[in-house]
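Below are structures written as structure tokens.
Read-outs: derived from the displayed coordinates by stated rules, not from any lab. Keep in mind it's a predicted model, so treat the numbers as computed, not measured. Cβ atoms are built from the backbone, for glycine too; each structure is taken alone.
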Structure P
């Protein structure tokens with residue numbers, strides 16, 4: 001970490017500790033619900049310098065640094081921002097992060113760096129996520145972003161999956177001199193960043209700008225290609241790739257397995273968010289069209305995806321949007337911030353409610369959802385109290401559209417079509433945690449395909465780590 005100037009004394013820390021935050025500014029709810037544009041108003045330079053000046057520069061290792069999965073040198077970045085050295089701060093972030101402009105927007109920093117800030121004990125924490133995004137955006141506007149390309153190694157690597165893990169792996173590999181081609185099932189690169197996270201949280205142009213950095217560095221993209229179906233891992237190796245990185249995430253929506261789930265008007269979260277948020281010309285075949293939500297929408301689930309679906313449904317014109325969740329708000333796995341924004345925009349929540357049947361109307365489309373009341377029983381293996389049905393408490397909820405946001409499973413197709421590749425529960429790929437190496441020589445993996453659903457930043461870190469493992473393997477092989 002960079003040294004703080006010697007003139008920085010304890011009295012400065014005390015003064016900084018009592019400097020109030022001005023908090024994040026967002027567009028008014030009555031305005032933002034009419035479009036899919038970013039809801040957050042970016043910092044200007046003066047605001048960024050003020051907010052960074054609140055950092056008290058804890059002794060190493062600072063809690064924010066330890067809490068960041070990428071281990072960004074946040075205290076040094078805060079010092080540089082406070083001095084107005086925005087380009088230097090951005091370059092510092094890029095030493096440990098492949099996408100600070102993205103992580104600064106979508107990381108649950110309230111639970112990570114920002115949540116660990118010592119200010120939390122008595123005051124508002126330093127807004128570390130907003131500052132990370134600010135300097136990364138500033139760099140793109142004023143200095144440009146350049147990925148240095150290493151001396152050509154003569155080696156080719158296939159990256160399967162164009163989400164945060166695959167993009168981070170590719171970003172590191174080209175700096176090591178390897179030629180990289182990314183394969184993905186979707187027409188455009190970005191994976192979850194484009195096809196899962198709504199524009200109002202992560203503008204698509206931010207992701208596409210980062211992809212253009214990779215493209216200028218020589219990374220190639222092959223879209224609308226599902227590895228395991230259209231081509232196999234063995235096919236890629238036979239085509240001359242020296243190694244393969246699998247970063248396909250967990251893209252299969254968990255089903256409810258209740259009657260009526262296949263009715264028109266019942267959507268899986270992935271399809272709903274894609275069709276609601278992505279430009280029509282970038283959608284896969286058969287999905288080119290916005291969802292018809294009707295007047296009343298219910299979203300089933302309690303994670304961040306459920307919040308994204310609620311807020312998207314409001315923007316699509318639904319008049320009444322309700323989240324149905326079988327536990328209480330205390331047990332919800334999604335971020336509190338997203339729920340607050342959803343409520344501001346008009347979403348309602350109905351807790352201790354479990355759908356048991358989707359009911360069609362005279363036209364054959366969804367018209368009602370039969371639900372049952374729940375109560376909390378003993379804790380499960382994760383420590384959350386189990387929801388228990390209350391016998392005879394069934395009731396009806398009117399709905400034109402239902403969205404199932406119940407979580408994600410890995411697609412087992414790569415494990416099933418790759419001989420010698422060991423998988424575990426639900427088809428997750430077994431790897432060496434230090435190198436990303438799988439049980440199949442020449443094949444590496446990381447991100448949600450290994451861990452199950454997790455964060456963008458942890459997937460990014462896994463991609464960077466695996467790139468180092470791939471480079472060591474190729475050097476040894478060469």
Structure Q
């Protein structure tokens with residue numbers, strides 16, 4: 001490494017956040033700038049460790065020590081070449097990835113880990129500024145055609161890779177804008193949408209065709225895709241949310257988180273809704289059920305709506321502040337995480353069971369009935385019991401269910417294609433090939449709800465398998481471990 005004692009001389013540092021009272025007035029990203037001198041110091045903290053466990057921690061297999069060294073030496077051309085070898089969209093993962101690579105950083109054993117995610121973001125943004133990222137259409141076309149269904153991170157990655165291999169790729173997106181979960185599931189204060197538009201514009205110049213408002217299974221016949229294209233890659237995501245079927249579920253004011261987040265993202269993009277359609281947290285007591293990232297996004301959005309109060313509930317116990325003996329390095333640290341949205345204002349409670357939605361005489365939600373629970377070990381299985389005397393009601397005019405997703409939508413495309421599903425309702429595959437000839441699947445639709453970085457990895461791997469199917473030989477697309485198959 002360029003500076004082998006950098007981890008001893010420099011402390012972990014990240015960009016300053018805009019003040020909460022300022023940033024909740026808009027939907028811009030919350031972080032301030034970071035100088036080149038500072039980012040080179042952060043890259044210098046990367047140790048010359050014998051085995052870089054960060055490689056295993058990253059689902060994409062990013063070559064992290066090498067691009068850190070390039071940043072330290074100011075070689076931005078090398079840094080972006082190393083990064084794009086394994087990651088099609090570092091501008092996405094550098095903003096919204098939970099950074100499992102950092103959880104595996106060797107320095108993290110007894111010191112604050114290297115700021116890998118930040119370095120990744122600044123590599124790609126510096127590369128854009130310096131004109132190092134530009135359209136690179138394939139020099140040779142194979143004449144083979146591929147339909148990719150879904151323009152989320154898995155679909156975009158599959159399309160990008162297959163286009164690089166020289167195939168003619170068309171992406172079908174059911175929404176009115178590209179990006180899938182990136183576009184309508186993640187708030188702009190975490191990922192401004194010009195970041196997506198910038199990348200998809202480059203993909204178009206490279207030859208990828210995008211079709212919007214093209215809902216395969218509704219206004220696009222799935223069988224026509226089979227007949228017209230040489231291969232089809234399904235990347236429709238896991239879109240059916242987990243519900244909470246308790247008394248009062250049909251009251252006005254009970255919504256899935258994605259209803260709220262999608263509508264707000266559309267409003268930021270300039271769309272308008274009638275007063276009756278608008279989901280507004282303004283002046284209301286808001287409760288978010290679910291303690292993950294989606295729940296946190298509902299908290300941040302509700303803060304920007306100027307909610308009267310925001311409470312986030314989690315059924316599971318409160319995580320520890322630090323790693324426990326049963327969660328050693330280099331495992332992903334199962335610790336308490338507080339997001340920027342929580343810091344803007346939110347009451348958080350763990351080990352709470354929601355038992356009933358309570359309404360008024362007009363059918364509007366007015367309160368929740370809650371009970372504290374205690375978790376215990378039941379012959380190796382986690383179980384809970386209610387704590388006597390803890391049942392109470394709290395005021396609530398709007399609740400958002402953010403408890404994850406159970407499986408992809410089965411009606412429409414999947415049913416029409418007749419692909420086999422696994423025991424969880426996801427598309428069953430061998431590798432990435434479905435039970436239907438020349439049809440492949442990737443991302444959350446195949447593996448279940450997961451991270452954006454895993455979706456990109458899945459899209460890349462599915463593209464490689466589809467390329468082998470199309471060409472009848474080992475693919476020259478790079479695999480996860482960054483080796484050229486067939487070389």
Original post:
distance in nm of label points 7 Å out along Cα→Cβ at positions 39 and 327 computed as 3.1: which structure among P, Q?
Top reply: Q
**OP:** Work out FRET efficiency 1/(1 + (r/R0)^6) of positions 23 and 407 (r between Cβ atoms, R0 = 30 Å, to 0.05) for each of structures P, Q, then name the structure with the largest result.
**Re:** P
Subject >> Origin of the value 5.7, where distance in nm of label points 7 Å out along Cα→Cβ at positions 223 and 351 was derived from one of P, Q >> reply: Q
Subject >> Label whose coordinates, when Cα extents along the principal axes in Å is calculated, return 70, 62, 44 (choices P, Q) >> reply: P
Subject >> Parent structure of the calculated result 0.30, given that FRET efficiency 1/(1 + (r/R0)^6) of positions 79 and 143 (r between Cβ atoms, R0 = 30 Å, to 0.05) is the read-out and P, Q the choices >> reply: Q
Original post:
For structures P, Q, which has the highest computed value of FRET efficiency 1/(1 + (r/R0)^6) of positions 63 and 263 (r between Cβ atoms, R0 = 41 Å, to 0.05)?
Top reply: Q
Original post:
When FRET efficiency 1/(1 + (r/R0)^6) of positions 15 and 271 (r between Cβ atoms, R0 = 41 Å, to 0.05) is calculated, the result is 0.85; to which of the structures P, Q does this value belong?
Top reply: Q
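Where does the value 3.3 come from, among P, Q, when distance in nm of label points 7 Å out along Cα→Cβ at positions 71 and 375 is the thing being computed?
Comparing all candidates, it corresponds to Q.
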Original post:
For structures P, Q, which has the highest computed value of distance in nm of label points 7 Å out along Cα→Cβ at positions 151 and 191?
Top reply: P
